[in-house]
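Alright, structures below, take your time with them.
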Structure 1
Amino acid sequence: MNTTFWYLLVSALLIWIFLPRVGLLAMYKTYRAAQEREQVEDALKHLLDREQQGRQTSPESLAGTLNLQRGRIVQLIEDMEAQGLIESRGVNLSLTTEGERWAMHVVRAHRLWERYLTDEARMPLEKIHNEAHRREHLMTEAQLNEMDAALGHPIRDPHGDPIPTRAGTLPKEEGMPLTAWQATGPARIVHLEDEPTLAFEQILAAGLRLGQTIRILDKNPQRYLLTDGEIEYRLAPAVAANVSVVALPESEVAKASSIPLAELSYDQKAEIVILDDAVQGFTRRRFLDLGLTPGTVIFPELKNFFGDPRAYRVRGTLIALRKDQAAQIWVRPV
């Protein structure tokens, strides 16, 4: 009896361990393969980022970024060279054509996921990077194309970074660091660097956001003093360097005589001036489909006891917008 019991138990355990696809050994192999793929893709992203900056990549910089021991980095480099993804040039590493294609795929996946997590899942900005990094390694080209279309083909992620196109090209980045900005006029924030994390958290804690119009009031080696016309912001120079700006385009100058739709009083008609640059992807497409285009007359109707969402009359149709959505539509009272 006991012999039979132990025989059955050992047999069951062996089956559980060696069962194809769902056995313990198969699951471990799947896990290891996924982990190795993630390391390869993270390495490709690092090389692409360095090349975009015009900087060289060494085994040491790669080890530091991936937090891997020297022995593992050497093995990783050898594996990637064998796959035709990178090539060594002296002590430096560079992407091959195939390596660059794969790197662009991963970057595109990451930035599309960040766009989705911000616009649709409404995840806090400081949390989307890690979640997008977890999901970026699981996407096929076909799935990315479907996601891109569903989001309305956005061109930039929530930090302002350009999203690679379906053809695998990366649009040119806009702007210059705030620490290099010399003009005295207003500027628009077009990029918030999310690394290092501590600096990004300070930017968010200060209240700065993508698409915001700011002006430098004062700067010295200890701090930068900024204003958006109402609030003053103080940043250390090292943090200010992670904020990129461009000169305010003529269309944005119209905001000087405009207000956010969310601030419009009831029964007050207004003309839409511009949609905020922060409105991208699916949300922007939805706004345009609703007829929220420059020159269109809009006004609030039907007071909501809770205040949010609010009903607006536009082109003879009643639509509902949340307060944060209406704050991204600039209007001029008429």
Structure 2
Amino acid sequence: MHIKKEIFGHCPKGEKVFLYTLVNPNGIIVKITNYGAIVTAVEMADKNGKKENVVLGFNTLEEYLSTEYLANYPYFGAVCGRYCNRIAGGNLTVDGLNYPLFINNGPNHLHGGQTGFDKMVWSPKTIEMPDFVGVELKYRSVHLEENYPGNLDVSILYKLTHKNELQIEYKAVADRKTVINLTNHTYFNLNGGKENIFNHQLHINSRKRTVNDSNLIPTGEIADITGTSFDFSSVKSVGQDIGTLPDGYDLNYVLDHPDNKMVFAGKLSEKETGRSVAVYTNEPGIQLYTGYYIPALGGRFGRYSGLALETQHYPDSPNHPEFPSTELRPGERYQSKTTYLFESSKG
């Protein structure tokens, strides 16, 4: 196990940004930057031993800061917060006080607003242990940043283990009641980006979803999806039913979530390469987004070039008291954990 630190670039205000390369004994390589807590690359071998990057990202900080990328912003590999996913109309009320949030997705607030956690420079610390290497990233989101109430101290620990797991541990505390919902927005393409994700095989361990309105805001209904286009409870190709949906998949699946325990959420695999990634989480939901709006940048990426499996609480939970709560009170600790397990079959 080892970890390498190097300069990744500088932000417009002069902040120095680093890139951390985590390597385990099996040859899995994960690259993480403290700008946006972004996973920039995951390199793994296929069934024949050929190593490729299996997530969407860039090799330079300048590309993440470019006008072209930010104008069509897909959140490659970033941590989204203070509240990931959507809040209807930017309408947030905490303890009877209204905190209007920035509208950046049609009529709604998305992924923390105009300048969310995905664009912040986090304070980094490397960790080396016998069975994992990691990077701990810390950030203080001050009271009324993006108009969220309360000072919020957040830490994210990325750990690459000797078992080929990328573990993500989120923790946070606040000095007044607020809301929090964090996720990582990595897009996977297990064929190394040579084709779109239609031929990937997907299993999601759920038969229920939160039903959305036309603006992708939950209505409050939890629907059984058995036998519908949304059903991945049995393994099927991503492309099998995607043509029945105008913009592909972008929805929250409800997971069986007993007592905040880690559960198997799903698995993405690709037959030609033999690669797979399984997802485990203690979150009550997982968002499947098949990348309809991913922009084509310099002849790369584009529509359906990657697939995100975002572990999370449900979208718009602050406006749905029947959903699992996303409130965080003083004296409480927010804790969330997600594990991505990477595997390759033998050729």
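Here the criterion is mean projected area of the Cα convex hull in nm², for residues 49-144 alone, and among 1, 2 the highest value is seen for 2.
-13000 is what came out when helix-only ellipticity at 222 nm (-39500 (n - 2.57) for each DSSP H run of 4 or more, over all residues; to 500) was calculated for one structure; which of 1, 2 is it? Structure 1 accounts for this read-out. The maximum of mean count of other Cβ atoms within 10 Å over residues 81-88 over structures 1, 2, that is, the highest value, falls on 2. Suppose relative contact order in percent (Cα under 8 Å, 6 or more apart) works out to 11; of 1, 2, which structure was it derived from? Here the read-out was taken from 1. When log10 I(q)/I(0) by the Debye sum over Cα atoms at q = 0.09, 0.12, 0.13 Å⁻¹ is calculated, the result is -0.45, -0.83, -1.00; to which of the structures 1, 2 does this value belong? It must be structure 2, since only it matches. Largest in distance in nm of label points 7 Å out along Cα→Cβ at positions 73 and 321 among the labelled structures 1, 2 is structure 1. In this comparison of 1, 2, the computed figure 3.8 for distance in nm of label points 7 Å out along Cα→Cβ at positions 265 and 281 is attributed to 1.
Since every read-out is calculated from the coordinates, none of them should be taken as a lab result. Computed from a prediction, not measured in an experiment: that's the story for all the values here. Cβ atoms are built from the backbone, for glycine too; each structure is taken alone.
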